[in-house]
Each structure stands twice: as structure tokens, then as C-alpha cells.
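Engineer: Structures incoming, each one as C-alpha cells.
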Structure 1
Amino acid sequence: MYAFDYQRPENRTAAVGGLGADGRYLAGGQSLIQAMKLRLSSSERLVDLSAMTDLKGIKVDAATVTIGAMTTHAEVAASAEVKKAIPGLAELAAGIGDQMVRNMGTIGGSVANADPAACYPAALLGLGATVHTDRRTIAADVFFTGLYETALQAGELITAVSFPIPKYSAYIKYKQAASRFALVGIFLSHGAGGVRVAVTGAKSNVFRVTAMEAALTASFTAAAAKAVAVPTDGINGDMHGSPAYRAAMITVMTQRAVTAALAR
């Protein structure tokens with residue numbers, strides 16, 4: 001690991017002001033620290049956000065679940081309010097990594113990292129969430145822009161993520177057994193904004209399957225999902241599965257997601 005300066009501010013002003021030209025925000029550190037240990041990433045300064053209590057917590061009202069950026073996966077998974085409002089979101093958080101990762105990893109860190117096989121990006125896109133920063137709000141549909149790339153500007157700090165509460169939701173993940181990252185993960189929701197189907201693990205970044213959404217809008221059934229063949233254009237292929245295999249699994253996992261959502 002390369003040498004770096006470490007800061008642990010207690011408020012947003014100090015965090016943003018102390019970042020500098022080559023600083024990085026440190027949330028849960030489950031990805032960044034490992035990359036730095038392997039010398040795959042370096043930074044002159046890390047600004048640890050763990051002391052910032054105003055970035056933590058869960059608020060639920062009649063229409064929205066809002067989660068502070070420094071709220072851990074374990075806290076989301078254990079929240080009775082989240083389980084009631086958006087059960088698919090609580091289930092997603094409960095299935096991330098192992099217990100240590102869930103106790104340390106944060107929603108803001110996961111979203112900012114934008115790993116192509118991470119779970120939370122599917123929830124944001126599958127629910128039509130909004131990312132709140134210290135400067136603006138960003139719709140999930142335009143937030144994830146490429147492989148580990150987002151719409152965040154240099155030094156921009158995620159403060160919270162808000163999710164509209166749908167009528168139905170489910171997250172189904174076909175995971176890689178060792179890492180528990182998604183080989184194919186499907187977040188499905190059906191709410192006031194219609195049906196949304198988001199996929200993680202199958203391309204360079206999370207994406208929606210509009211043909212599947214149209215079919216499920218017409219008939220919200222597993223049979224309707226089964227009838228949709230997903231093209232292999234841009235789908236990943238590796239030792240775990242070919243593009244054709246992953247495309248087929250998108251259809252299969254969406255069927256399971258519909259069944260799970262309707263069973264609640």
C-alpha cells in the first residue's frame with residue numbers, strides 16, 4: 001500500500017474542504033482499502049466519513065424510503081421499516097458479502113464504487129431511486145455511466161439515497177459462490193412508475209431490460225417474463241458463463257423475481 005494522509009472529519013464542510021485535489025472519500029472501505037493494499041489504487045489523502053452521524057440513518061414516510069449514505073448493509077437488512085416498505089431492498093442488503101462486509105460496507109460507498117456486479121446499483125435502477133449529494137440530486141437512470149463510472153463530479157459527496165415505495169419488489173441473485181457478487185442479479189419493482197427490471201453482473205454496468213418491462217406491464221406474471229428472450233449484445237462472457245448463458249439467466253431470474261414479488 002502506498003503512503004497517504006488520513007483525516008476523519010465530523011461534518012460535511014470539513015470533509016469536502018479537506019479532500020484536496022487527489023483525495024478520496026472512505027466509506028465502508030470494503031473495496032477501496034483492498035484495492036489500495038494490492039496497489040491497484042492510490043490516493044494522497046483518505047477522508048474517512050465514519051464520524052459523520054448526519055450521513056447515517058433510515059427514514060420512511062408514506063411514499064419514500066431514504067437511507068443515509070453511511071448506513072451499513074446490515075442496518076438496512078435489519079430495518080423493520082425497510083422490510084415492510086420495500087422487502088426486496090432489505091433482502092438485497094441481507095445477501096451482500098458476508099457478515100463482516102455487511103457490518104462495514106455502506107450504501108453510499110457501494111453506489112459510488114459502481115462495481116458492475118454489485119447489488120445496490122440494481123436496487124437504485126430497479127426502483128427509480130434518487131441519489132442526493134452535497135451539490136444536487138441525480139436520478140438513478142443517469143447515475144451509472146460505465147464500468148466503475150458514475151455521474152459524480154470530482155469531490156462530490158453522496159449524502160443519501162431515496163427510493164420510491166412500490167407495490168411489489170423482489171431481488172433475486174445468482175451469485176458467485178466465493179465472492180457472493182452477482183453473476184446475474186435482478187431487481188424487479190412494480191409501482192406508480194410502472195414496472196422496472198434492472199440487471200447487475202451481466203454487463204459493464206447495471207442496466208434495464210425495457211422489453212421485459214413492457215411484457216410485465218401488459219401481464220405481471222412469470223409466464224410473461226418467460227416469453228422474453230434477452231439479446232446477448234454487450235453481455236459479459238467469462239469462466240463463469242457465456243453471454244448466451246447470462247442472457248438466458250436474466251429471463252429465468254426475472255421469472256423467479258415475479259413469483260417472489262407476488263408471493264408477499
Structure 2
Amino acid sequence: MSTEIRADGGPVWMLRDSWTEALRHLRAMPRSPELVMFAIIQPIMFVLLFVYVFGGSLMIPGYDDYTQFLVPGIFAQTVLFGSAFTGVGVAEDMSKGIIDRLRSLPISPASVLVGRTISDLVRNALTFAVMIVVAFLVGFRFDGSLFEAFLATVLLFVFSYAFSWVQAYMGLSVSSVEAANSAGFIWMFPLTFVSSAFVDPSNMPSWLQPVADANPFTILTNASRALYNGRDPGADPWIALAWAAGITAVFAYLSARKFARGAR
């Protein structure tokens with residue numbers, strides 16, 4: 001089949017090529033078990049540290065149990081940090097020349113990045129499944145319905161997928177895997193900690209509170225926390241979805257254009 005036919009094959013070809021590319025990455029996961037292991041250990045450490053070290057001294061208005069407040073924030077942080085694998089993976093493929101080889105193949109150009117983001121979403125889901133078990137072991141419970149918990153989880157992964165495109169753009173822009181790893185995490189720490197993930201923003205300095213309240217990660221965390229705890233999330237789920245859609249649209253476009261240009 002010619003390159004021209006494949007390139008203009010429409011969305012069906014793109015989806016097939018994307019799934020083929022996703023399978024390539026998923027099949028490689030068993031050969032790098034340490035990556036999955038470290039991705040699982042980090043959020044477990046956050047849960048144990050915050051619940052057992054800080055839990056006794058942190059009082060959150062409206063929550064008798066800090067675990068019910070904390071765990072949804074850890075869930076949100078876990079899926080966001082998991083998106084960093086996209087940037088590292090893209091940078092690694094760039095450094096090994098795999099991206100240049102894929103550019104020369106008769107496949108949809110968009111499928112290379114779509115497949116990568118899909119495979120990392122699956123990897124994130126595996127980590128999240130382990131986190132659910134750990135959360136229940138430390139006392140977290142779904143105080144809302146299973147449907148509300150399902151909606152909260154979907155919202156988390158929609159947001160995670162959006163930020164995978166941010167990481168894909170970074171992976172295409174940097175010069176090494178090490179740079180991608182640093183660039184991928186350095187901005188996520190202030191994004192997650194200057195938010196409502198671990199503490200009530202009202203306890204922050206007055207000049208920092210508006211920043212935390214406007215943080216899209218705060219909106220995501222508040223929405224998922226309310227749904228997991230069976231509370232009214234208000235408009236937060238819709239605002240979080242709007243953020244996710246906007247981030248996906250902007251960075252998918254930028255990543256696709258940068259990929260097509262073939263230059264860092």
C-alpha cells in the first residue's frame with residue numbers, strides 16, 4: 001500500500017495505526033518492569049507519608065477524616081505524574097532514531113503520538129488500580145455511589161490524557177531523555193502542591209490563595225473529591241473538562257506540527 005494512500009486514508013486508518021503504535025509500547029512494558037514498579041511506589045509513598053505522618057496534625061473543615069480529603073488529591077497527582085512517561089518515551093524514541101524511522105513509514109503521522117499517549121494512559125490505569133487497593137487499605141472509602149466514583153475516575157484520566165500531550169510536546173522539544181525527565185516534572189510539582197490536593201488553600205498565604213483557587217489542578221481535585229465523597233461538585237467537573245479539552249486541543253496541534261516538521 002502506498003504512502004499516499006495511507007497518509008490520506010482518513011480517521012479509520014489513523015485509528016488503526018494509532019492502536020498498532022500503542023500495542024508496540026504496551027508490549028515493551030514487560031521488558032521494563034522497573035518503570036512500572038517505580039511509578040507505583042511513588043504514589044504509595046505519598047499516601048503513607050501524608051496519612052500517617054501529617055494526618056494527625058492536619059484538620060480540614062468539613063472532613064472528619066483526613067484520608068477522605070487526601071486520597072482523591074493523591075489520585076489526581078498520580079495520574080498527572082504518570083503523564084510524564086509520554087515525554088520521556090517520546091524523547092527516548094527521538095534519541096534512538098525511532099521517530100525518524102516512523103516518519104518514513106506509510107502510516108498516519110498523527111498515529112505515532114496518539115498511540116504513545118494511549119499506551120501511557122493504559123500504563124496509568126494499571127498504576128491507578130494499585131492505588132485504589134492501597135487507598136482502601138489505609139481507610140479510604142467511596143462515600144458516594146459507584147457511578148459517582150466512576151465519573152470521578154474518568155475525569156481524572158481525561159485530565160491525565162490532556163497533560164500527556166503537554167509532555168509529548170516537551171519530549172519533541174528537548175535534546176535528551178534526561179532533559180525530558182527534568183522538564184516533565186519541574187512544572188508539575190508547583191502545579192500539584194499549590195492546589196487543594198493536600199491542604200485547604202485557605203490556609204495558604206493570602207497572596208497565594210487566588211493562585212491555588214485558579215489552578216486547574218485544584219478544580220480537578222475538588223471535582224473528583226466531591227464525587228468520591230458523595231458531595232455536590234457544582235460546576236467543577238465541567239470546568240475541569242473544559243480545561244482538559246483546551247489543553248488537549250492546543251498541545252495536540254503543537255505536537256503534531258512539531259512532529260511533522262521533524263526538528264527540535
Structure 3
Amino acid sequence: MTETADNFVDFQNVWLAYNDELLAKEHFAVEDINLQVKQGEFIAIVGPSGCGKSTFMKLTTGLKKPSRGEIFVDKQPVTGPLKISGMAFQAPSLLPWRTTLDNVLLPLEIVEPFRTQFKERKQEFEARAIKLLQTVGLGGYERKFPWELSGGMQQRASICRALIHEPKMLLLDEPFGALDAFTREELWCILRDLWTEQKFNVILVTHDLRESVFLADTVYVMSKSPGRFVVKRHIDLPRPRDLEVTYTPAFTDIVHELRSHIGAIRKS
């Protein structure tokens with residue numbers, strides 16, 4: 001596949017075996033991945049447990065190198081960990097001895113070029129973090145510690161931490177999976193609004209088909225291991241989307257269609 005001008009993420013015939021022994025036996029975790037994500041696109045990846053969704057994330061961020069094939073992000077070959085991405089996981093993993101504000105600021109203390117500028121620009125960075133926290137409904141909680149926050153609040157802070165250095169790409173690995181349904185839907189809307197405003201690329205890995213259809217431009221279904229993309233479904237629901245759309249026949253039809261694909265994969 002050829003790299004085109006508007007592709008932000010470009011996987012070209014990518015295969016990954018986790019070590020040389022497995023490679024010699026042709027035992028791959030993911031295989032034959034060809035995937036092109038346009039600038040500013042929001043994609044979601046769904047599939048059965050153990051299919052390689054998290055492996056795909058590691059390849060995208062340069063934490064794993066492919067055994068075969070090439071990966072380009074923002075027109076550059078991925079040869080090591082990317083600085084232009086932010087990540088959030090199912091567990092918020094906030095440092096318990098740091099306040100909410102200090103947790104959000106952490107990437108600016110360790111990622112260049114911010115690290116060398118941190119002391120002289122600390123006030124500016126703090127103002128940026130406070131504004132971001134206010135955007136996700138955490139105004140007034142800047143000086144609270146993680147153990148003083150609910151699970152939903154911690155996950156909001158985690159998303160702020162992933163976005164504080166204004167990355168070009170946000171990777172989310174089951175970010176709302178541990179939350180109750182109401183909190184989850186509230187965070188869907190917060191993520192929708194942040195993405196609409198800033199138009200960074202998003203790759204969301206989720207088990208929640210409703211979540212994928214509500215948030216994404218395109219949903220990809222992975223097969224069971226060795227993982228490969230077997231379905232690409234463009235979500236043609238108009239934007240902006242509000243939660244009422246999740247009760248419409250058009251929405252539920254797409255969810256049922258994706259569920260049937262995953263059901264077929266599990267039986268195969």
C-alpha cells in the first residue's frame with residue numbers, strides 16, 4: 001500500500017511475533033495489518049479478548065517493532081517510542097503522592113522539549129493544566145490527591161495528563177471499562193468535545209460496541225489471535241452526536257451488525 005498525503009497513521013503489511021523463537025515457528029500475535037488513518041480521524045478497534053488490540057497499540061506508539069512491514073506516523077517511519085502521542089488506560093495510574101494538578105503536569109516534566117523549559121514556564125504550564133481540568137469538570141480539584149477523587153474523576157485527570165503536551169495522537173486502551181454506565185457516558189461526551197475542539201487523532205481500543213459507534217468515525221473489528229483486521233465499518237451517523245442517538249434504530253443496527261461479526265469470529 002502506498003503512503004498518501006492525508007494519512008496520519010499508515011501500517012504497511014505489518015506482522016509481529018513476540019520473539020525470534022516464535023518468529024521462526026511463524027507464530028504471530030498480529031498479521032498482515034494494512035491500515036491507513038487520515039489526519040484528525042477517530043478510529044475504534046474492537047474484537048474478542050486476546051486478539052491483539054493492545055499489541056496494535058504498542059506497534060503504533062513504537063513500543064514494539066514489527067517483525068515484518070513498515071509503520072509510518074505523521075509521515076515518519078516509527079523506529080522507537082513516539083513523543084507525539086498521549087496514552088490513557090483502563091487504570092488511571094495516577095501517582096498517589098502527587099496532587100491532581102501535579103499528576104497532569106507530569107508529561108511536561110519528562111518529555112522534551114518541555115522538560116528543559118519546565119522551571120521557567122511552570123506558571124504557564126500550570127495555567128494550561130488548570131484550564132484543561134476545568135474543561136473536563138475538575139475545576140476546584142487541582143490540589144486534591146487521587147485517593148480523594150472518584151474513579152470517574154481519576155480517569156478524567158488521566159485523560160488530561162495524556163493531552164497536556166498537546167499530542168497529535170491520543171491512544172486509549174479500554175479507558176472507561178472500569179466505570180459505571182452513567183460515568184462512562186459522561187466521559188464519552190467529554191472525549192467527544194475535546195476531540196471536536198482539537199481534532200487530534202484518536203485510536204480507541206474497547207470492548208464496548210456502543211462506545212465505539214458513538215465516538216468513532218470508523219470501527220475496525222479484529223479477528224481472534226493471530227489478530228488481523230477483518231471488518232472496516234464507517235460510522236455514517238451525523239456529527240455532532242449526542243447521547244440520544246444511542247437510542248435510535250440507525251445506531252442499534254450498527255451495534256448489532258458489529259456484534260454479529262464478533263460472534264462469527266468467536267464461533268470460527
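Here, each number is a calculation from the coordinates, and none is a lab measurement. What you see is a predicted model, and the numbers here were worked out from it, not measured in a lab. Cβ atoms are built from the backbone, for glycine too; each structure is taken alone.
Engineer: Thinking of 1, 2, 3, which structure, once helix-only ellipticity at 222 nm (-39500 (n - 2.57) for each DSSP H run of 4 or more, over all residues; to 500) is computed, gives back -24000? Each step should come with its number before you reach the end.
Structural biologist: Values: 1: -9000; 2: -24000; 3: -11000.
This value belongs to structure 2.
Engineer: Another question, then. Which one of 1, 2, 3 has Cα extents along the principal axes in Å, for residues 47-102 alone, as calculated from the coordinates, equal to 56, 19, 10?
Structural biologist: Working: 1: 34, 26, 13; 2: 56, 19, 10; 3: 42, 30, 15.
It must be structure 2, since only it matches.
Engineer: A further question on this structure: Among the shown structures 1, 2, 3, from which was the value 28.5 of mean count of other Cβ atoms within 10 Å over residues 119-126 calculated? Write down the numbers at each step before the final one.
Structural biologist: Working: 1: 28.5; 2: 19.5; 3: 12.1.
Source structure: 1.
Engineer: Say we calculate mean count of other Cβ atoms within 10 Å over residues 71-78 for every structure; which of 1, 2, 3 gives the highest result?
Structural biologist: Numbers: 1: 20.6; 2: 25.2; 3: 16.0.
Checked 1, 2, 3; max of mean count of other Cβ atoms within 10 Å over residues 71-78 sits with 2.
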